[in-house]
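For reference, the structures are reproduced in the following blocks.
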Structure I
Amino acid sequence: MANCAWVARGGVVRRFAAVLALAAGMTTSLAFAASYPDKPIEMTVLFGSGSGADLTARVLADGMSKRLKVPVPVVNRTGGGGAVGYTYLKGRPADGYAVVWNSDSVATAYHLGNMPFNYTEFTPVARVSLEVPALAVRSDSPWKTLKDLMAVAKKAPNTIKVGISGIGSFTHLASAALFAAGTAEIRYIPYGEGQATVELLGGRIDAALQWPSVFKSNVGAGKLRILTVTSVKRIALLPNVPTAREQGYNVDFEIWRGIAGPKGMPANVVTTLEKAIRETVQSPEFIDAGKKLGFTPAYLPAKEFGELIAKTDSAEAEIMKRLELSKQ
């Protein structure tokens, strides 16, 4: 009987200890939730200082900092089409103090073989914006419309040279989708950041597909003409430029940008960041920045953002296989 009583009491003791441990864990979790964030949140940007992605990220970081009451410093970690930055973030603690300004590059860097892991190694937090590439030619070129350029490209395959940001980049994939829609074959000329516009102005390529913001000043100066954008709807920065679909080419290609963290971030951290991002994206300051920099504010919460990332990975894997770029 004594042994039985001891066993019973032991069971009670063990259950009591378990309850205490659970309570302690809940207390720690609640304390963490209440205190987060209490130090700077570092934002990794995958492209260079002064790039369109960098400028937008800094506007977002400023808005998040004001709402979270902690600094949100931007650190540029470039290389490998985003692989350097993603690799860095993957190795950081999933505590919400390290995030990345991500995009479809999480798909392209993986499928190009630049990194051995894919989007599933990250926690989606929120989509922030959309950007649409534009196709430009020199203002003295004979091509007044996209159809003019397509006609020449079809008549003389692989003679028209189109500048892109790099092999496997978003502008490469968008160009491939655009000219495939017109059953035209062109030569893709990859350049480093910002160089395609310089090469176009210098007459060393025939056209360039880049972000509209990099063309804006030269369009205003009468040096460049934009033939189309690759989205379904016209964009605010170029309201008079027709879409490819308007001109008879079935293309819908726009890049999303957003925030992600290392895999396993706590739900309360994601919720806190979501709220700060949503309020920033919906603010007049961010909307105004979008008009100046050429992006469209487009908030999506974590769940929907995660679904979009998975869909993007699948779609771009297919395009890259068609271009014989996929290493996965």
Structure II
Amino acid sequence: MPTIGLIGLGNAGRPMAERILSKGYALTVFDIDGSAVETVVKLGGRGAASARQAVGDVTIALLPSSVEVRQAVFGAGGAFAAMGPGKTFIDLSGTDPDCAREIQERFKEKQAAFLGGTIHAGGAPAVVIPKGQCSIVIGGEKADIDPVVGILNDVAQTIICLPEPWMPKAFKIAIILYATTNNIISAEICSWLTAQGADPKLFLKLLQTTGSEASAARMEEFMKRDNNHGGALSNSYKDFRQALQVAAKLEIPMPLASMANQIQEMARASGLTRLNSPAAMGKLYELLTGTDLGGASLAAVKKVPPAKEPQIVFLDVAR
């Protein structure tokens, strides 16, 4: 059984450590928070004093952003020095596409495999990840993915494979752009209807009755905003900044994303960074318009998705 290293024991990293240990793997972990390391050691893992010491046959990084990933890989005591032929590094962190491209190129020097990816938990990470009820989108050459498919399917029930390491990063950011922009327009629509005395819930029923399923789903998601699920606005803001930085390098305009980013800036300035994106936009538009959007909310009970057989899906337009 291959040894596994895990760098990063935050909201997703710690439950990922639980899942890996439950499957019987020898796990070495590193985090700058020593207490987080000790927690995993008590569960049966081995603690490391640096990212380099945490490197195993397969090493997984689950860190907040490209800044932390570059430090953990290339900084003092970084994982790069311990990589070599036969070793695989899987970055599931909140990194941008350029960071994934950089690491991929540098790892070629070491003849080590690099896979970029993202983790998608349909509920609170602390609940669903230890049960393996999550999905991992992974990118890289099939020859590099095949040797670690067994490990990936031990920690997640669905593995979606893309042809390049940077693609999962770009697609995850695209999902955030799409979802956040929908949350903003949903908040505007509900404010506009409420100000006229129309019940937004009645509007939702209209969408559902007329068969406007896509629009109804987006509005319903916004209305179920008063829960603790979903990423905080601070994470959404980070993804928007990454997207706009890439756009600037490519010299392509993104006026709508730029405007949405400014609206998020207003929410941050209003102290809403710890709310999820739908809730933050709802609160912000209450402040902006003076309307009470309490009537534009629905009770939301987040259920753990049912267990299902592990599956591997390869996505490629050429297939």
Structure III
Amino acid sequence: MSFGENEKVNQQLFLKQVPTGIAGPEDFETKESPAPECGNGQVLVESHYFGLDAALRLIVRDSDEFLFRVRPGDLVRGTAAGRVIESKLSGYEVGEYVLASGGVQNYIACGPGELERCDVSQAPLEAWLGGFGVSGLTAYFALIKECKPQPGQTVLVNGAAGAVGSIAGQIAKLAGATVIGLTGSEEKCDWLVNELGYDIAINYKDSDWYDQLVTAAPDRLDFIFDNVGGEVLDLSLKLIAMRGTVLLCGSTSQYAQEEMRGPDNYIWLGTMRARMQGYVIFDYIDQYEEARTQIAGWIKDGKLKIPSFAFSGDVCDFPEAFKQLYEGKNLGKMVLKLPAAI
């Protein structure tokens, strides 16, 4: 396809086929088209960053069991952090930074229901996709509203070096709890302890990781904040404390499996009078502003770090970045940094 000299080229990412195992570049295809027109009541957004979320693998499965399914031939779902370059929507000016929900593409034309302003004086633009966005809010409400840890209690974060876990552990520390993180490499263990202030970090790829966890939590686990599922969740259930809480936030180990497997050790929930609870961030949507005010204060006071891991490329590089996310290359939130980003 040819484009005019001054015409903006819009790369768009489509699902090519249903992945087998971890999704790879061969499962996607990039197409080029002119940038969309900005209609009345819309803004045109130039994408600067896209967040990479493991849950995308869940919605590209060959199954109608999950919401927001993406089928072969569909534009891949995604939220961009970018800049308004044209506006026909009252209240939005050219130059403003926003989140735009319009799929993985360089330019997005969208209306007010698909937009959220980003105050970059509170946090950098890319952080609005991670620690200052849904990932950070997920961690905030999980700890502050659901778990409510206290000094003297012990919190285990599974998937501790990811977008949500890297924030959750810090918030648990701010509450005065002892915080243990499970993650997938020695590098990440060192980073959790030395950079983010975790008390203990354990590599779940070690053959004796469960024995290490038993030693690290002699008084058992008051809270398990789980983002992983599978064996990591199953074995950690054996250490739940009396009247403890297991909060289910994600199951990254299961998203690419043809048959998902649940925990076998649920008997410990009964033995210890504990509870296992599902959790979805959108239950707190009316409290986002309040939470961001608190998070911004912690950032300003140096009490909270918002880690992100940038993969530089264009829309066509999204599949490779997604593959690296599943390979555990990221420390904190994985973002794709596009050429337009400053």
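Side notes on the structure shown:
- Calculating relative contact order in percent (Cα under 8 Å, 6 or more apart) for structures I, II, III picks out I as the one with the greatest value.
- Taking FRET efficiency 1/(1 + (r/R0)^6) of positions 76 and 196 (r between Cβ atoms, R0 = 25 Å, to 0.05) as the criterion, the top-ranked structure out of I, II, III is I, with the highest value.
Taken together, the values in this text are just the output of simple stated rules run on the coordinates, not laboratory data. Please read these numbers as outputs of a predicted model, since none were measured by experiment. Cβ atoms are built from the backbone, for glycine too; each structure is taken alone.
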